[in-house]
Structure formats: structure tokens, C-alpha cells
1. State the single structure among P, Q that was used to calculate volume of the Cα convex hull per residue in Å³, giving 123.
2. Using relative contact order in percent (Cα under 8 Å, 6 or more apart), single out the structure from P, Q with the greatest value.
3. Quick check: -9500 is what I get for helix-only ellipticity at 222 nm (-39500 (n - 2.57) for each DSSP H run of 4 or more, over all residues; to 500), calculated from one of P, Q. Which structure matches?
Structure P
Amino acid sequence: MTLYNQPPSLPQVLQALRESWSLASSEEPENWTPSNPSRGQCGISSLIVNDYFGGNLVLWKVFVEDEQVGFHYSNELPDGTRIDATGDQFWENESLRDPDVFARPNKPPKNGADRYVALAELVKIKLENL
């Protein structure tokens, strides 16, 4: 008998991501804590959401008051729905501005390729065991 697995749903992928985040997968290990596990996970998490659902990436500028302090990635699904798997990571004084929607490049990320591969494998294992 052959079993056919359904593709994972968006809530299942997001839950697998949340369960897989760690200090090792964070781009900001100095700011990562178990109480804020999504901190520093945006780039690789947005790639993993894109792996499963396609669409575009969204690059945001992160500001504290009027000073840009970083960048943030989220997703735009093919139907135009915006998904931010790590949107809860921000401190009260941080805000997102100036979203730039773009197609995913056809090459590995410049920063964190090893973290992306490791997190993608953890997510895949969790989804296989649903």
C-alpha cells in the first residue's frame, strides 16, 4: 500500500519553524533568548517559507526612532498575502519601514547558508513526523 502525504499547510510550516529555532540558527546570537526564539531568524525562515509556498521575499528596514538599525525579511505568497514568521521578535522601540518586494535570488544566501541548511533540515524532519 502506498501512502501519499499531503503538502504541509502554512500553519504546520510556521509551527515547525517555531519548534526548530535555536541559538545556533539565530543571526543575532547576542540578542537571542528562549523567551524570544524568533530573534535573528527572519532571513533563513523567510527562505524556508518560500521553499514550501513560493512567492516573493520582502525586505524591510528596521528603525529605532529615526535611525535605521537593521533589516528584516518576510514573505509575500503567490496570492499576495504577506506572512511574517518572525514578526514577534521586535522590541517595543523597533519599527519596520519601507518594504521592498523582490523575487528570491537563484543562489544561496550570502550570510547564513549553513544556518539555512540546518534549519531547513530540522523543519523537514518535523513536517515528516506529523
Structure Q
Amino acid sequence: MNARLLKQERLRNNRETETLFLRGRSMVFSGFRFIWTTHPREDPAFPPVRVAMLVSKRIFRKAAQRNLIKRRIREAYRRNKILIISSVSRRKYCVHLIILYTRREIQPYSRIEKDLVASMKHWLTVYEKNL
């Protein structure tokens, strides 16, 4: 398993993120909101999960603060993405996922990683129940 977060694994298109906010399912757990949709997976070479990390501009006004939080979330996701990818890749679906940081203060990396792993595990149980 590649530990990098490749360009193909990221959601970068505004249209895709807007569609997720309009039509996606949502779940809040431990400081993160997960918004996702599932799509049929046509190409097996295509990544099973595409993800975007977002931090609210209303809560964190300074871009440096938002970027710091996003870097920490990206790194925590990159190190633990096997949790999600191993479960989703067994299915015939592709998941588009937004991870939205909902806390009002900047947390240290160790706390963000611990909370993100717990949130990812909880999301997997919700995801697998609703398939």
C-alpha cells in the first residue's frame, strides 16, 4: 500500500465538492464532519476513495491557521488511510469524502490524529451499515 496521498486520491474540483455538500450523506464525530457519496467504480485502477480536507473560514480567519490544521489532517489521514481504503476497495463503489474540521481551536497533531482515527472507524461502521 502506497503511503503517499496521490493527486488522484484528492478531490480538487469545486463542482465535485459542491455536489457533495448538496447530495452527500453526513456524519459528525469527535471534531470532524464526514460528508460522502458513493459512485459505481468503473475502472479498477481508479482510487477507491477520493478525499478533501476543509477548515471553515468563519472559525479560523487567518489562512495560516487553516493551512496548519489542513496539513495536520492530511498527514493523519495519509498515515491511517489504510483503515478506509481496505474496507472500501472490497466493494464495487468509489467513495468521495470530505473531512471537515469542526473544532473551534487548533489541536496538536497527536490529538488530531487520535480523533481522526476514531472518526474514521466510526464512519466505516456507518458506511458499511448503509450499503
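Just so you know, all these numbers are worked out from the coordinates, no wet-lab data involved. The structure displayed is predicted, hence computed values, not measured ones.
1. Of the options listed, only P reproduces it.
2. Once relative contact order in percent (Cα under 8 Å, 6 or more apart) is worked out for each structure, Q has the highest.
3. Structure of origin is P.
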